[in-house]
Structure I
Amino acid sequence: MKRIEAGSYYSYLPEGCKLCRRGAKLVLFLTGLCKNSCFYCPISNERKGKDVVFANEREIKNFEDFLAEVELMSAEGVAITGGEPLLKLERLLEFIRISKKLDLHIHLYTSIPAKEGLLRKLKIDEIRFHPPELKSAELYEESIRIAKKLGIDAGFEIPAIRYEQKIVEIVNENDAFLNLNQLEASETNWRMLEERGFEITDYYVESSEVVKMFEKANKFHYCSARFKDQAQFRRRLIRMAMNHPDFYLVTRDGTLMCCRIEGELEKAKRILRDFGFDFSVFEDCIETSIEVAENEKIREALISEGCSLYLVERYPTVKRTLLEVSRV
């Protein structure tokens, strides 16, 4: 086993996981619709049971939105998930076609045992099956076998809720992989987890004994909840941050620091141009270098024209979530 960040380790790491580790994987949430009702499903109320599409945090209304998110993070791969992506097959095939044109590695999550005709149609690089509540794993063995015959890397991706010997047997007999995830507790599954006696620490479920048992799989990868925050998410943020204009200050965590200007934006744009500062314009504000707030002359010029200045730290995502705000 090879140890990596935040308690994760592996004997085999699928290509999709390598991209995830580098922060280079875009998560395409294709739909919130699903025919299953797994008690541990962590999907948010914003998405669960709703036919919505998101690329990372960006809601997708058209393919241009998808391309914008690919560009924002310099994506090298796309993970297609849900809900159940195969319930929206035409939409799925169109996003696969676009992703292939962009030369993105594609891996798909599904709870449906896909037949050979469908697998041939998908033309993806990797497929990860999830038996709902880890039941009836044998239904997926033929799908895994066919996928591998077609050159698609295949295996199971499951939460560490309990040990299932049949999953390990199928993986080892078919040279497939097993990705085991530490289960995260969320607003939508917290009560169900507590009712079933799961031990929750912070926002994840303790499962060390279950994880050790699944290590019998020859191609094994355990991904901790902390890894997603401390490595994968942070590295994705850094990729996004580095694609922003040079006036933003990028922190080691991938957040952006800048001066935010509110109020008389047209006057602010004129003043910034006069003083030679670059800036980005949004509906509610202008963002520019923190040097603007530190320069007394330009600061006073902006304030005298009815502008309010703030030093802010925010995520580089499309939602521009503010983490810290201080008025200048």
Structure II
Amino acid sequence: MIIIGNYTIAILFFLMAMISWGSWANTQKMSEKTWRFELFYWDFSLGLLLFATLCAFTLGSFGTEGRSFLEDIRQADSTSIIYAMLGGAIWNLGTLLLVAAIAVAGLSVGFPIGGGIAWVLGILVNYMLVILDRGKPEGDPFLMFSGIAFIIAAIVLSMFSYRRLAKQTSKPSLKGIVLSVCAGLLIAFFYGFVVKSIDNTFVKGGTGSLTPYTAVFFFSVGIFISSFFFNPIFMRYPVQGSRVRMAEYWKGNIKTHFSGILGGFIWMLGMVMSFMAVGAADPAISYALSNAAPVVAILWGIFVWKEFKEAPAGTNRLLLLMFISYLIGLTLITLSH
């Protein structure tokens, strides 16, 4: 398989993962006027599985490092597979809530709040994995937690910005914020479960038997299977609008179906890049940089989708401070290694 061992190159891969994870939701935004997010999600989960499988049989089977995908499948133990699939199920429910939050409140709100909470809490969870594995933290804890403090400040600024917008446009602010917070609390834990499924040879904190590509594959399987349990609930009890029936899915055209599959490809590209390079740093650094996706989503939401064009005067200053806080946090976390 092909993995990244150089820290500088790993940082570039984490940043590319950040761009992927901050951009996939645009595919939902492009179709939301004619295609409910519950219907979008079926194609999205399929896209995740297809891309993970493609990477497992190519990047996960070429090269001289570790084991090929099929070799790894043959030696995999059930506990490791369950960890990876459980990580997929947890991420899936959290992301369904996040997509619902985006549908209700917009890209510039769902990502900063939901993604921001997942970012902060996820860093702490993965930081603890390294401590439990190595007996002590790696890098500079002061820089790491200083970066987290700036991220928390950015989350607070995002909430203030959205509250100003909600007063101006009468959007359902409470529902959007609650969905975002619940999404963040769930998404924070998925990465740690996938890390635990991986062989310690490839990643600090790993206790399993899988290579990164096999872990990502079973992660995507967990997402796909759990979608058949979670998504029907969202369809029957929607957060916005009327009940959605499965018959409507089959009425979609090629463009609407492709938008979901493309979204899955884009997100899973970020996941693959993050785990290709996770061994060159540690799970906390990898998670922190890859999950800085709210920075990218903020830019899409503000400059492309114009979500704050109706906001009252002074909101742009809050958004600018939010963005600067994210960047400072990102920089400090990078330097903490």
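One of I, II was used to calculate helix-only ellipticity at 222 nm (-39500 (n - 2.57) for each DSSP H run of 4 or more, over all residues; to 500), giving -23500; which?
Computed on structure II.
Comparing structures I, II by relative contact order in percent (Cα under 8 Å, 6 or more apart), which one has the largest value?
Top value of relative contact order in percent (Cα under 8 Å, 6 or more apart), among I, II, belongs to structure II.
When FRET efficiency 1/(1 + (r/R0)^6) of positions 5 and 293 (r between Cβ atoms, R0 = 41 Å, to 0.05) is calculated for each of the structures I, II, which structure yields the highest value?
Structure II comes out on top.
If Cα Rg over 2.2 N^0.38 Å is calculated from each of I, II, which structure is the one that comes out at 1.15?
Label of the originating structure: I.
Computing FRET efficiency 1/(1 + (r/R0)^6) of positions 125 and 253 (r between Cβ atoms, R0 = 25 Å, to 0.05) gives 0.25 for which of I, II?
On the way: I: 0.25; II: 0.05.
Checking each candidate, the match is I.
Using distance in nm of label points 7 Å out along Cα→Cβ at positions 165 and 301 as the calculated read-out, with 0.5 as its value, let me know the right label among I, II.
II
Suppose you compute mean count of other Cβ atoms within 10 Å over residues 189-196 for every structure in I, II: which one lands on 25.9?
Derived from II, not from the others.
Read-outs: derived from the displayed coordinates by stated rules, not from any lab. Keep in mind that this is a model prediction, so the values were computed, not measured. Cβ atoms are built from the backbone, for glycine too; each structure is taken alone.
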